[in-house]
Structure I
């Protein structure tokens, strides 16, 4: 709890200093855009930008996952078909022997 109060006091001191700096710059005619409201607006805009970047990364990750799953499925189907093709002569011989022995 005390750490939270210390952090709040530190933040308030920093924002007051920022407001004071903005007042001094405004008084000198340099700019009137340096204050806590401008800073908060900038931070919020950057937060939204970061959220957009994270969504983009998540979308790319899901897309890559789908591609990997499709590739795995294709490989499994290819292996299954290859095994069937490789065993076809052996199955044919076994079937012929069964027919020969059965007669």
Structure II
């Protein structure tokens, strides 16, 4: 599994950004190999973005080659884009078949 953290600054209000996030959510739901995306906001810095969980390096790399990512990189209201990737060593909660569980009880 692979994790990608993408955050940025914007002069748009949090409400405007959330509206854009929600409008594009289906594009991410349709992305092969994307297991989950968390939309995030740092109240102290004002940075916003997403934390993505992918099933493989190939799925992760497809994000960087996608049109939706190109639009983000080129958006005039996105500043100081920060992208960090991580390989998951192991999840805290996993089932016996190797799949990830939420750990909810």
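Out of I, II, choose the structure whose coordinates give mean count of other Cβ atoms within 10 Å over residues 63-70 equal to 12.8 when calculated.
Attributed to the structure labelled II.
In terms of Kirkwood radius over Cα pairs in Å, which of structures I, II is highest?
Largest calculated value belongs to I.
Looking just at Kirkwood radius over Cα pairs in Å, for residues 23-78 alone, which of the labels I, II belongs to the structure with the highest value?
Largest value of Kirkwood radius over Cα pairs in Å, for residues 23-78 alone: I.
For structures I, II, calculate distance in nm of label points 7 Å out along Cα→Cβ at positions 15 and 47 and state which one comes out highest.
II
Computing helix-only ellipticity at 222 nm (-39500 (n - 2.57) for each DSSP H run of 4 or more, over all residues; to 500) gives -33500 for which of I, II?
I
So relative contact order in percent (Cα under 8 Å, 6 or more apart), computed for just one structure, reads 40; which one of I, II is that?
Comparing all candidates, it corresponds to II.
If mean count of other Cβ atoms within 10 Å over residues 7-14 is computed to be 10.5, which of I, II is the source?
I
For distance in nm of label points 7 Å out along Cα→Cβ at positions 31 and 71, which structure out of I, II has the highest calculated value?
Once distance in nm of label points 7 Å out along Cα→Cβ at positions 31 and 71 is tallied for I, II, the winner is I.
Where a number appears in this text, it was derived from the coordinates with a stated rule and is not lab data. Just so you know, these numbers come straight off a predicted model, no measurement behind them. Cβ atoms are built from the backbone, for glycine too; each structure is taken alone.
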